[in-house]
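Undergrad: Structures are listed in the sections that come next.
Just so it is clear, none of the values below were taken in a lab; they were calculated from the coordinates. This structure is a prediction, so every number in the text was calculated from the model and none was measured. Cβ atoms are built from the backbone, for glycine too; each structure is taken alone.
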Structure I
Amino acid sequence: MPAKTDMAYTAYETDMPINQGKAEKIKAMLPLWQVGMKRTMCILSHTLLTEGKLPRWTDTKEWDDRLSQRQWNSVTRQAKGMMDSWMGLRQNDFKRIVSHSKLDTETRHRLYKINKRRAWWEPVDDEDHKLARRIIKHLRKRIPFPDPARCRTMVMDGKIAEIQPSHMGGVYYYWARVSTLEKNKPLYAPLAIHSNLEQHLNPDDPENLCNQLQVRVNEDGTLTTHLMTARPKAAPRETGSILGLDWGMKSLFATSDGRLYGLSLFAWLKARDNELTNLTRELGHARIPYKRSRRYRNLNRRIREHVTNEVNRVLNLIADQQVRELVVEDLDFRHGGLSKPLNRIVTRAGRHAVRMKLDRLNQIRGVTIIRINPAYTSQECPRCGYTSPKNRPDQAHFHCQCCGHTNNADIVAANNIKARRSRPEYWRWIGKQNILDRLRKEHAQRCPDRIHCPDHAERSTALPRQRNSQGRLTRGYKKVA
């Protein structure tokens, strides 16, 4: 598994044209692989819950001897990587819960320290650790430990799947020497390199081929393979502009300087939505499970690949310019104009594609990525700061109810995203109501017309009438000087 933090890793899909006999030998390893990962996960979770930290290694000497110790080593590494990923995601969830809580500052600071060390189950009985265990118990109940029994991917390192260049010439330039269940009888599988990987096989290219093979056994019995490359991470850009990015569906990306990208994606998705709706209706009438339909799987793959390609194309266009930082929000691609099945597909594909491409731009091209809290960026006026859902009467237009500012709604959101970059770091973790209160307070201080401001009118009519020091009846709203 990749471990060097100063390197950028990329997985490229390749073809492995092998006969049925070799394919069956590889597929025969999957059940044992899944059992081994499940057993490893049980050991890791038990040690974590009792001792508060993960073990440095897992003893596999007494395990099923149908897999060699080198193969068991790959199994345990893959399971540990899954656990590390789960813990990293729960760290962010833990921080978000603590930030949204009403705990005092000192308690939050101590909980942040515990969370940074991942010491939630550390065998200490002080009040802070007890509270940390309650929080992580809540998170674990909502999102349990990973279940490797459902994982159909085998990550084989160079000890059991050695990637070798061909010494005999021919059509295939690379072969994989894979250890199977038959002792001392490895199989040799040719690897058909695609064009996106072939360009990096030049000795002068900074991206080098890793000695690792990823094999996925699909539900229909086919095999999908990936090769991994590594290259040093790029230094951060020191010159260039700062852009705010708002992503959606009608316009895939809107920038803070007024540009709209990916305007044709929504029309293409609407056409595919009709195809998907008709196909699911036909399969339902025929009582055919969706996953067993090749047409359904191919259409799903086509949608995911198109969304991914469009995201990569647009972000490459933006990164080709003199851009030093991209300020983004953590949202997805849900849209009311699509059916639920397509919304689910596009949301997953789009969110994953954007996250992966932004990480890639940071690692390979040195573009700094700043993530901000997305709360009310689509409702806040960039001119006067008035925040209300009435400012956005529809998906495409923005009209401030206070100062009258109008613009494209996506461009307004992109400007607000860029402006929120200057907020303190803790703004990324505080709750929506807290953000709304702060935005309204700031607007009250700089409102250009307090008498006719909708916010002023709402507050003044909502508060009860009271008597002032002169005995006159007044509203409970106090004007801000």
Structure II
Amino acid sequence: MVSAFTIYDLVFLVIFTLAVTIFLYTHRKNLKREGILYLYRTSFGINFIEKFTKRFSKILKPSQYIVILSGYFLMVSMVWLLLKVAWIYITSPIAASALKVPVIFPLVPYLPDLFKIDFLPSFNFTYWILIIAVLAIPHEFAHGIFARLNNIRIHSTGFGFLGPFLAAFVEQDEKDMGKSSRFAQLSVLAAGTFANVLTLILFAFIFWIFFISAFTPVGLNFTGYSSAVLNTSDLNLPDTFSLDNDLLRVEANGKAYIIPSQNLKQTLENNLSYILVFDDAPAINVGLGVSDTEELLSRQVAISTINGEKVTSYESLASILSAHSPGDNVTITTISRDSVRTNNIERETYNLELGERDGKAFLGIKISNPKPTGILGGIYSSIGKIKDPLIFFDSNLGSFGWFIYYFLWWTVLILASVALVNMLPVGIFDGGRFFYLTIWALTGSEKVGKAAFTASTWLILGIVAAMMVKWLLIFI
């Protein structure tokens, strides 16, 4: 069913498209077609760039070193990230299937909906147009400010139009740019992504303040039932059993386990040596939070209360369970959310008898908190400090709170992505010329710089092409 907001958003898209069409028609004398874009040039913002540059020149001059260093950091980080992602994407049997969207595809409104990427929140047109402004305006003005700082003239500012889709630009004098020192050119090229990084920091702070103010922990997420991996040969299967049942109870090494029937069927049919089994524990026996074991993979499920006591952290769960003994009867309330697309919370109540493990009360759930390393690990860790992935949160502001939350979420994600991608040493990005100037400076040869620039461009395009071939083989 289409939500009321989706209807509003689509109406807004139509109105905005009509407004852009009317604007282009009434200002057609100022339009110039370049490639697939229509460019509308104006002098808007040039005075601001001039005044800002003159007023803060004493700060901007030394800051060029930081700007250039940030450019190198982003370039190295993105090349490393691209190589790592490409390796996983090409060699993994499931990565491309899970991602679904082609590796080269413009970020358009409703992209997650078009490709049915259920683990991403909706990306509506309202988000898109606001984020474009947040992204493009600081980026382009930063290019202009550092250009004027180095006495590079600016001819115009303006917007590029491709239907309802917009792009901003600051048009500098290319002759002045070419005559400037390599240091000056590097600072101008890296200024846009540096502005994106500063904007990212600002919005990450806003995101954090909003989240801690508007959201409350209401449960502890669990991702599965306690499990083990056994040798298939260790299973004591009954002489006769039915694979029609969802779950089968078996024994192995003197202990009782539960196996989803489909898992057992696939293991036996493929003659696999190992099999994943679940502990014969209270949680799985009552189907805590789900109707079947596979549902835990597609829903966010959490324990909200045990005998009326709130569970809002791993520590609170451990404390409550430690106060009980094996065999105690407890009432557990679970809360669940189907996906990031829905904000409605479903509640279920279960009565169960706690099991025993090592003499203590045992529930039999799995709570996992993966901690990746490297650059990705740092990003996940930073996000985790804003929203702990183990905790089930709910908005104090209802749907409006989630609307703002996902707007800020997408803003932070896109700002980070653009800052990184734009510094790739590829011809179409700022990083391409940045890399060319760097190699030229290091070798003292412009010819070597151009050769390195060409080689890096084709190498990266080749990597992306290989990823696209993998996607085509799966989905076409």
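Undergrad: Rank structures I, II by relative contact order in percent (Cα under 8 Å, 6 or more apart) and report only the one at the top, that is, the highest.
TA: II
Undergrad: Another question, then. Tell me which of I, II gives 17.5 when you compute mean count of other Cβ atoms within 10 Å over residues 92-99.
TA: Values: I: 17.5; II: 12.5.
Structure of origin is I.
Undergrad: Could I ask something else about it? With distance in nm of label points 7 Å out along Cα→Cβ at positions 60 and 100 as the yardstick, tell me which of I, II scores highest.
TA: Values: I: 3.9; II: 4.5.
Checked I, II; max of distance in nm of label points 7 Å out along Cα→Cβ at positions 60 and 100 sits with II.
Undergrad: Could you figure out which one of I, II the value -14000 for helix-only ellipticity at 222 nm (-39500 (n - 2.57) for each DSSP H run of 4 or more, over all residues; to 500) was computed from? Please list the in-between numbers first.
TA: Values: I: -14000; II: -17000.
Only one of I, II returns -14000 for helix-only ellipticity at 222 nm (-39500 (n - 2.57) for each DSSP H run of 4 or more, over all residues; to 500), namely I.
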